[in-house]
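**Student:** Each structure below is given as structure tokens.
Every read-out reported here was derived from the displayed coordinates using simple, explicitly stated rules and does not represent laboratory data. What you see is a predicted model, and the numbers here were worked out from it, not measured in a lab. Cβ atoms are built from the backbone, for glycine too; each structure is taken alone.
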Structure 1
Amino acid sequence: MRMVRVSIRRLTRERRGSALLLVLVAMVVLAVLGSASMMSALQESRSSRAAQIQQRALTVAEFALNQQLSSWRSERQSMAVGAIDSLAVGVDLGDTAIVRVQRLSSTDFNVVSVGRAGIGNGLMEAQREVSMVVNFRSPVIQPGGILMTYGDVDIQGSPTVSGRNTTPPGWTDCSTPARDTFALSYNSAARVSVQKPASQAIGGTYADPRAADPRSYDTFGTETWASLIARANIRITGNVNPTPSGSSTTCTASISNWGEPRRGGGTVAGCTSYFPIIYSPGDLDLETGRGQGILIVDGRLRIRGNFQFNGLVLVRDEFEAEGNMSLYGSVMSRNADRSETRVRGNGTLMYSRCAIDRALSALGSPTRVKGRAWANIY
């Protein structure tokens, strides 16, 4: 009997502490599982925050991209092919975008936007890049000559009326070639008098069926006389002596600022890319000053003195040029009041396709091409 009791006691003593061991093992397992769960949750939280930051960066990049499309800078039309225009677009909360616009051709631009979010937050900073190709189209107006008129024409004195395509003095960004045209494109039913044809009408004269069609002076491709007036930047009543106003980098808009047609020293460089549409609802006399763009006169236009203008001139009634005036571009005179076009003095009227195209660029608008250009996203 005693031997049996001793054995039972020994077995009982040998199993003491096993429950504690199981508890400790269970606690360790639970701790490991809890730690793993916490690490997984933390990792998922970080991944979620990283995805959110990346989405913010993408949103910022897309915002800057679309902003450039809606507020296209007109001075980009004067950029050389291959040139790059870059700017920073600030958003908020440490988010910003850098936009680069590169000119690919006379009508195409590549726009790249790099958006950054969480700037300064270390691992929580993200950057995304998107891009698009923009096609810029302007209306095309093809005058038949430096002068295109419906009514009679009288050229006397010593003016130079030339249909040879000429780049305005100092303009260095006119790279697109263009053919010469006639000095005068006129209605075959009109009377034309040129005192010295060889020197006063370089390029000759041409009885143009388009000049005899009144619609040629009212409809310009996608634009009309009325739509051009509706889009005018400047409306003037009475006479004015326009003078560019601004600095080397800025241009101050006003009724008397018609842009800067000159280039080089002594000019307002900030206004060289400003080509406004100027509208006069009645007769207009110009004697001094200078400007560029599209000039629309709903009446008679008389240019005297040393006035200088580069671009396109549209006149409803009589066009008269005297003195030492200078014009590069083209003039289209409807002569709706049955008056005649007169050129006198020592003025210079030179056909310039570049000046016309620059003026028409004010009517253009950028359009995103179908599809997206490929770009790294990181």
Structure 2
Amino acid sequence: MDLKRGPTTIVLLAVLVAGCGQEQQSQAPAPPPPAVTVQPAAVKGVARSYDFVGRIKAMNTVQLRARVEGFLVKVLFTEGQDVKAGDLLYQIEKIQYQTRVDQANANLASAEAQQLNAQLQYNRSASLVKTQFVAQQVLDQNEASLASAKANVLQAQATLTQAQENLGYTDIRAPVDGRIGLTAYTQGNLVNPASGVLATIVSQDPIYVQFPVSVPRLEEIRAARRQQNGQLSKIEIVVRLPGGQEYAHPGAWNYTDPQVDQQTDTLIVRGTLPNPERQLVDGEFVTVEIRERKEQPRIVVPEASLQVDQAGYYVMVVNHDRKVEVRRVKTGPAQDTDVVIETGLREGEQVIVDGVQKVRPGQAVEVTMAAASGGG
């Protein structure tokens, strides 16, 4: 009997052992929650800014041209030098124009003498006609002669004025302050109004920066400037040079185009910048930043915590139950390694900065606080 029961007993023991194993396996502890590193959303002083691509433009660009014909007798500047308004730059030979002034002066003197004689004749006849020693017809003729003499004087004066102007045009002066470029004609060459541009003067300080701004972006900037008290926050224009360095002298926004470019749906905005070192050059491309002059308190989070999908930007936060939540946010400008959060977060909320790939919404997590940054 015992021998017959042996195999059955073994089977029963195997079943019992297997059952115990399954019970032990079902009672194995659950894996620990994933560990994440968090950092609280902080409030920092941030100056809001907006970046654009712009071009430097001189306030004045003047092309010098000859207004009379003659040979250049003097070129009185060095190409590339700074000039002041009124500086003599070119001189055209004067002899023929001085002669015309002298002739015009002589003609004017002659006309004035004729006018004086006609005036005397008229006065004499006007006096004698009252006593009938001179006929009325003579008085009328003398009056007409006087009017003709006066007209001749006016004509001679006009001729003299034109001659004096032409003589003045032989001196070509700088109409504005600026830097003068290359000269197209040197001393001894014949120039005239058809000769084209002799040289160009480009003003240097101050100088403009112009950049296009889309209509929606301009409205965004205007809305952001409105403070709770109804006033507008003060802003400044900052330029970054092609090499990336920030230009040392901020400027002021002084013009917005009243018409929208229908091809690009943008307006031209212009700022004025000091340029004492002549570092900014007319025509060069720069990065333009519209920046608030005074920092405002704003919520910021580390840039590493920011995630993006088709719906936009979001961050993962850990709530009071140590569970993960998704927060959709509207971002503002970057501030060093942080990003401004316009909407979607409150100060102090725990934002996941490391380990976001390991978690999902609603999941419990193990929290570790990030080390405080030196700039906070």
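**Student:** Suppose you compute P(r) over Cα pairs in 20 Å bins from 0, in percent for every structure in 1, 2: which one lands on 17, 25, 21, 17, 10, 6, 2, 1, 1, 0?
**Tutor:** Details: 1: 24, 38, 17, 8, 6, 4, 3, 0; 2: 17, 25, 21, 17, 10, 6, 2, 1, 1, 0.
The read-out comes from structure 2.
**Student:** Given structures 1, 2, which gives the highest value for distance in nm of label points 7 Å out along Cα→Cβ at positions 113 and 345? Write out the running numbers ahead of the final one.
**Tutor:** Working: 1: 5.0; 2: 9.7.
Greatest value across 1, 2: structure 2.
**Student:** Further question: Out of 1, 2, which structure matches 17 when relative contact order in percent (Cα under 8 Å, 6 or more apart) is calculated? Write out the running numbers ahead of the final one.
**Tutor:** Details: 1: 17; 2: 27.
It must be structure 1, since only it matches.
**Student:** Who wins on distance in nm of label points 7 Å out along Cα→Cβ at positions 209 and 361 among 1, 2, i.e. which is largest? All intermediate terms of the calculation are to be shown ahead of the outcome.
**Tutor:** Working: 1: 3.5; 2: 4.2.
Result for distance in nm of label points 7 Å out along Cα→Cβ at positions 209 and 361 over 1, 2: largest is 2.
**Student:** Assuming -7500 is helix-only ellipticity at 222 nm (-39500 (n - 2.57) for each DSSP H run of 4 or more, over all residues; to 500) as calculated from a single structure, say which of 1, 2 it is.
**Tutor:** Numbers: 1: -7500; 2: -9500.
It was calculated from structure 1.
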